[in-house]
Structure P
Amino acid sequence: MKPGVGSIVIAVCLAIAGVLTGASLGVDFVTPAQLFGALVDSITQPQPDIISWRLQRVVGAFFVGFCLGIAGVIFQGAFRNPLAEPFLLGSAAGGSLGAALAILLPTAAVSSVGLPVMAFLGAWGATLTVLGISRFAKIDDAAGMLLVGIAVAALLGATRSMTTLVLSDETVSLQAMLSWTLGSLQTPMGATLALFGVLSFALLAVSMFLAKGLDILGFGEPTAQTMGMDVARFLGVALTIGALTTGLAVAWGGVLGFVGLVVPHMVRWWVGERHGPLLVHSALIGGGLLAALDGVSRALIPPSEIPLGLITAFMGAPFFLLLIVRRYR
C-alpha cells in the first residue's frame, strides 16, 4: 500500500482501537461505552479507578510502544540491518543498572520519580558511552559501533548483577528488580503523563529530520559519502536521538524486548521502505499494540498480572525466528 493520508488514518484508528482494548481489559471487563460514560462522569464527579488508574496506565503503555516503534526504525535504518532493535547499543543494560540503583539505594527511592529518571539516565548514558568510545577509537562505521555496544552492554550487565547481589535484601527489592527487568510498566499520572506524551511527539518530530538521511544511508555508506553525507556525524546524531527515545521508553516500561524489532517490520510490509512514513506509522502501531497487550497482561490470570515483557517475548521471539529463516533462505 502506498503511504498517504488514508494509511495514516488507518494507523490512527488502529492506535485508538489498541488503547480502547487495553482500557477495556482487566480484572473487570469494561465496554467502550462504559469507558466513555465514566470519562464523561469524571468531569463532574470524583474519578473512578478505571479513569484514575487503568486509562492513564494504558495511555502510558501507548507512549512506551510509540517510542519503541520510533527507536526501532532509527536503529534499523542507521545499521542498515532489519534485525537491529532499540536495545542494540546497551540501552537495556544501562536502563537496568539505573533501575537497580533506584530500587536498591534508599536515597534514590525517596523520590517518586527516582526509578524512571534513573532508568532513563542509565539507558541514555550507556549509548552515549558507546558513541564516546567509538569516537575516541575513530570508529566511523555502524559495524564497529555495534561491537563496542556489545562490550559495553556486557560490562553494564555484570555491574547490575553485582549491584543487585551486594545491595539487595532478598525481599522487596529483589522482587521489584525482577519485575522491572521482565517489563513492568510504571504508571505516569496527570502532569507526568502529559509530559511523557509531549516528549514522545517531540522525539517523533525530531526523528522526521533523520528520514531523508536514513533513506540515503540505505544505499550503503560509500554511496552516501559520494552523495555528500558525513556518515560518521549523521550516525552519531541518529543514534543519539534513538538513544533518547529508547531511554524514555525504558524509563516507563522497563525492558520490553521485540517491540522495536517487530513493529517496524510489520509496518514496512505495509507502507514500504521510506523512513518518513515508516516512522509515523511505526509509532502509532507500536503504541496501539503495546496498549492492547497491557490489557491482555492484566486480563489473562486476574487478579494477578503477567509481566508485559513476557508477553512481548512470547509474541516477538517466533516472529524474530521467522525473519531469520526468511533472510537466510
Structure Q
Amino acid sequence: MYRWKIVYSFSILTSLLINRWKNPLKKNYRRILVMRHDEIGDMITTLPVFTALREKYPESEITVWCSLLTKPLIENNPAINFIVTNKNELHGSYDLIIDLRGNSETLWYAFMHQPYYRLDRGTIRLKNKFSLPEHPLEVFTNLQIITPVIGNSNADPVLKIYLTKKNQITAKTYLNDNRISTFCIFHTAARNELKRWPAIKFAGLAKEIKKEYGWDIVMVGTPSELNEIQKIQSMIPFKTYSFTGFSLTDFAALASMAACFIGNDSGPMHIASAMDIPVVGLFGAGESHTFAPYGRKATYIHHKLECYPCDTLHCVRADNPCINLIQINEVLEKVRQVTEPVSLLQ
C-alpha cells in the first residue's frame, strides 16, 4: 500500500510537469496510449473508456499497453488499434498517454517519452478523496480520468466484451456434452482468503438453488482451483459441473448463457456483469462501494463493519471475518431480486 502511494505521488507530479499551461481539449490527439497494468476486474471496468475515446477521436490510433492476463478481454474490441504487453513493442511518440493504473515502469516510460498531455489515476483518486464522501465505482473513476480530453458524458457506460464464434462454440459444446440446459455459475475462489465465502455455504446454497429453481450448477475456476471446487462438489448430494482450464473469453461466452452468476469479489464476477446477466457478488475484505459489479442486473452483499474499509490483508476479526457473515438466505433473496424480471419474460 505504501509503495502504491509513492507511485501515485510521482505520477501526479509527472502529469503536472507534462501538462503545465496546456488546454487538453484544444489538441486533436492522433496517437493515444492507454496503460492498464493490473487485474481482470480492472480491465473490465475500463471497457467504456475505449468506447468513449473512439467516439471522441474516431480517426486516432489507440494503443493499449496491458498484461498478458487481460489482453484476451480486449483483443477483438473495435475501438482499439493495437495491444502490447511489453514496452519494447511501443514505437514512436504519443500525443496522449492515459495511465489508468500503471507502475514504476509505465511512469518512467511517460517521463522519458513525454506526450503533449498525460492523464493518470493518482490525480483523480486524490481529488475524489477530498471532494467526495467516498470513491465512486471504478467504472466512473476510469471515465472521470479521461474527462479532460472527452468532456463530460451523461450516457450510461456499457461494459462489452467482444467474443469470437470460437468462444461461443466452445461454451455451447461444453453445455451440450454435459446435457446442461438452464444453469447457475458459481465462482468459489479468490486470491485473498478474506474474500472467500466458506465452502460449506456454497454447498448449502447449491442445494437451495436446485430446490427453488431446478438449475444445474456449474463451478468455474482455474486448473489450480479444481481441488477446492471438487471439495465443494463432494458436499452436494447431486451432480454438479466444473468449467476449468478454459480461456477468459470462453468463460465470458459461457456466462452469457447462464441464468445467474454467484461468486466472490473477483475477476470472473466482473466478466459476468459485462455479459449482462444477473450477478450476485459476495464481498468480504475490500471496498465494495468501489469494486462492486456494475450493470443493470448486478448486485452484491457486504456486511460493512466498524473496520470498513480495511487493507484486505490484516483482519481485526480473523476468527470470523466479514465474508463469513453472509448467510445463504441473503444470497437467495438477492438471486430472486435480480432474476425475477428475467423470469417474467420467459
Structure R
Amino acid sequence: MTSEKKNRRFRYWLCGIAIFLLVVVFCIWPTKYYIEAPGETSSLGQYVKLDNKEGRKNFYLVTVSQRRAIMIDYLTSYLRPFDSRYTAQELMGNSTSEEYNQMQDYYMQTSQNNAIYCAAKKAKIPVSQKYLGVYVMSIMPNSNFKNRLRVGDTLTSVNGFHFKSTRELMDYVNKLGPGQKVTISILRNNHKLTFTQKTVKLEGTSRSGIGIQLVDRTQVTTKPQIKIDAGDIGGQSAGLMFSLESYQLFTNQTLSKQKVAGTGTIDERGRVGIIGGIEKKVVSADKAGMKIFFAPTDQPDGVKKSETNYEKAKKTAKEIHSKMKIVPVANFDDAVNYLKHNN
C-alpha cells in the first residue's frame, strides 16, 4: 500500500471519528425542555404504615415522571404519544428549581395530612389536627420581605399574635393598611427567625398584606398512628389513594381483592380534586396490570366536561385498548362504596 493510500485511509478514519463525535455531542446536548411522561405504578403498602405495620398490596399510586431533556430524548419524545415537552417557565412558572421542589414537598405533606384525617373520620378513629402556621408558597415581586423570606418558610406569628388559620392572619394584616410596619416570626429548618418590614397593597385587589401567597400548614395525629413516607415523590395527586390505604388499615379490612390504582387530590372533607397528567397515569396503570382506576369527576370553573380527569381517562383507556375499569369519583365515599360493592 502506497503512502498516499495510507494517508487517505487515515483521513477517512479521522473524518469518521469526527462525525461520530459530533453526532454523540449533538445527541447529549442539553435542551431547555423538560419531558413529562408516564411514570411508575407503586404499591401503597410500602409507603403507608399503621404503628410500623405495612399496608396491603392491593392499592397503588401512579406517578408522572419529569426529566430534563437532552437532544436525543427531546427528538424521540415525538415518537412517544404520551410524552409532553415543557419549558422550565411552563413547568415551574417563575419559581426556581429549589422553590418548585419545596412546593411539591408541601403539596405531598398536605395530601398526606388530609388523607389521614379523612380516613380517620370515616373509620371513627380518634384524630386531631394541629395548626402549625402559614406556609409560604410564593413571594410577590412588590413584597418588602422578598429578600428575606423563602418558599418553604412557616410563618408562625405577626406582631406577636398567633392565628388559627390563614384567613385570620390575612384579615388582621389587611386591617393594618398598606405601609405599616409588621414584625413576623418564621420557622426555617427548625430555626426561628424574625423580620420587620412594611405591608404593601396587594396587586389587583383593594387589600393590604405581606405580599406572599399563603396556605395553612397543619399536623394530623391519630390513635393508632398512621405514618406516610413517600420518599422523593412530590405533589398532591396521591391524596385519594393515601386515604383509601389509610382507611383500609384503620378498619383492618381488605376493600378489594383486585389491583386498584387511581389519582386525585383530597381535602379534609373527602372531596376529590382534579390533577394534571391523567393520560400518562392511565398508561402507567394499564402497563402495571391494574384492574380498576379511580378518576376525579371534579370540574372547576373554566374546565369543560370533556376535559375533566374522568373523561380524559376514559378516552385514553379506549385509545390504548385497555381493559382497566375507569371509575368516576367525586369524593372519598364514592371510592369506598364502589369497592365495597365490587369486591
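Since every read-out is calculated from the coordinates, none of them should be taken as a lab result. In this text the structure is predicted, and so the values were computed from the model without any measurement. Cβ atoms are built from the backbone, for glycine too; each structure is taken alone.
If we compute relative contact order in percent (Cα under 8 Å, 6 or more apart) for structures P, Q, R, which one ends up with the highest value? Evaluating relative contact order in percent (Cα under 8 Å, 6 or more apart) on every structure, the highest lands on P. If Rg and Dmax of the Cα atoms in Å is computed to be 19.8, 64, which of P, Q, R is the source? The correct label is P. Tell me which structure, out of P, Q, R, gives 3.5 once distance in nm of label points 7 Å out along Cα→Cβ at positions 147 and 283 is calculated. Label of the originating structure: P. So distance in nm of label points 7 Å out along Cα→Cβ at positions 179 and 275, computed for just one structure, reads 4.8; which one of P, Q, R is that? Only structure R yields this read-out.
Of structures P, Q, R, the largest value of distance in nm of label points 7 Å out along Cα→Cβ at positions 75 and 99 belongs to R.
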